[in-house]
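Pasting the structures here.
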Structure I
């Protein structure tokens with residue numbers, strides 16, 4: 001959001017994320033602004049150069065080998081869906097053990113359903129959107 005008054009501009013932006021996000025289209029470039037306010041949860045460090053899908057496969061497989069459980073706190077809109085996409089792609093390539101996946105977040109469940117309805121707003125095909133939830137048990141609050 002951009003606000004202008006008396007010749008000065010102020011722009012507010014949410015999380016900019018990674019430029020090569022597998023789900024979301026790259027955001028439009030910002031217009032020149034006098035002041036910029038950006039959400040900066042990770043603003044003090046750079047993203048790892050490691051392949052996130054390979055890291056997910058490595059850690060999840062290690063936990064399964066030890067007969068453990070992997071719990072991933074991913075409540076944020078977008079991050080949960082990126083994680084589900086990574087799991088779906090790894091499963092399709094047989095790079096993850098065949099284990100159950102549970103999604104226990106009402107907000108994440110509702111947002112995941114939007115991906116199939118809002119195809120023009122993101123990068124995935126309809127088939128990839130459907131694959132996000134295949135093999136995932138949705139835990140719904142009563």
Structure II
């Protein structure tokens with residue numbers, strides 16, 4: 001059983017999948033940072049110094065009672081909140097990752113199409129081959 005598992009784990013597809021998952025996780029972290037640290041701050045400034053991470057709806061008050069100055073204060077008070085600002089960030093993360101993957105797949109598909117469309121070059125026969133083919137054709141015509 002160990003031998004079968006080793007054969008399965010060492011197959012190229014499994015290793016490729018593992019590499020893809022690791023790179024995907026790293027890419028996800030980069031995109032999350034891009035959204036949280038690069039895109040959302042200027043967007044928040046354009047919308048009047050809003051921080052999307054702080055958008056929440058209070059569903060149930062905690063101790064001490066509201067108002068809470070931010071989401072961290074509401075969580076510290078054990079209040080139940082609906083964090084739609086974090087959801088907006090997650091949606092933007094998803095859209096950026098989906099866009100990047102779309103561009104990657106689109107580029108790979110173009111490369112595949114170019115390979116498929118590339119005309120096959122028919123080798124030009126050498127002078128000897130051409131002469132031999134002519135002799136062969138003459139002999140066929142005589143027979």
Structure III
């Protein structure tokens with residue numbers, strides 16, 4: 001898709017910067033998403049591993065966007081043996097409202113379909129109404145509630 005390409009190891013700095021910006025965006029919605037002080041090096045290590053993983057698709061948009069998707073395979077005890085999840089989607093603030101998020105989401109969906117996934121999920125914070133609206137407009141619907149309780 002126009003402006004989108006698969007990320008590679010040479011994009012580690014850019015992917016890490018966008019992922020950290022996404023985390024900061026989520027932390028403003030809920031402090032539970034805050035990045036631990038000094039964790040940037042660990043972020044780079046985790047992203048480098050994802051960039052090497054054949055079950056992870058990482059895509060960049062030239063204007064400042066990121067999509068990370070992964071496929072999960074299950075033992076054949078259910079009908080569904082391969083599903084996918086878009087784990088991260090972010091568009092830099094100055095590039096929003098131009099269709100980049102939609103292009104990135106479609107890229108992640110197409111990538112997952114090409115790897116045999118029969119379904120794709122996203123997790124969206126209940127405190128992120130903009131994200132909720134984006135994914136619902138893209139055809140995603142309620143599937144499972146994730147409940148939590150501080151201890």
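Every number here is computed from the coordinates shown, using simple stated rules; none is lab data. Predicted model, so just to flag it, every value in this text is computed and none were measured.
By the measure percent of Cα pairs over 21 Å apart, for residues 7-70 alone, tell me the structure among I, II, III with the highest figure. List each step's numbers first, then the result.
Numbers: I: 49; II: 57; III: 23.
Max of percent of Cα pairs over 21 Å apart, for residues 7-70 alone: II.
When volume of the Cα convex hull per residue in Å³ is calculated, the result is 152; to which of the structures I, II, III does this value belong?
Details: I: 152; II: 295; III: 140.
Here the read-out was taken from I.
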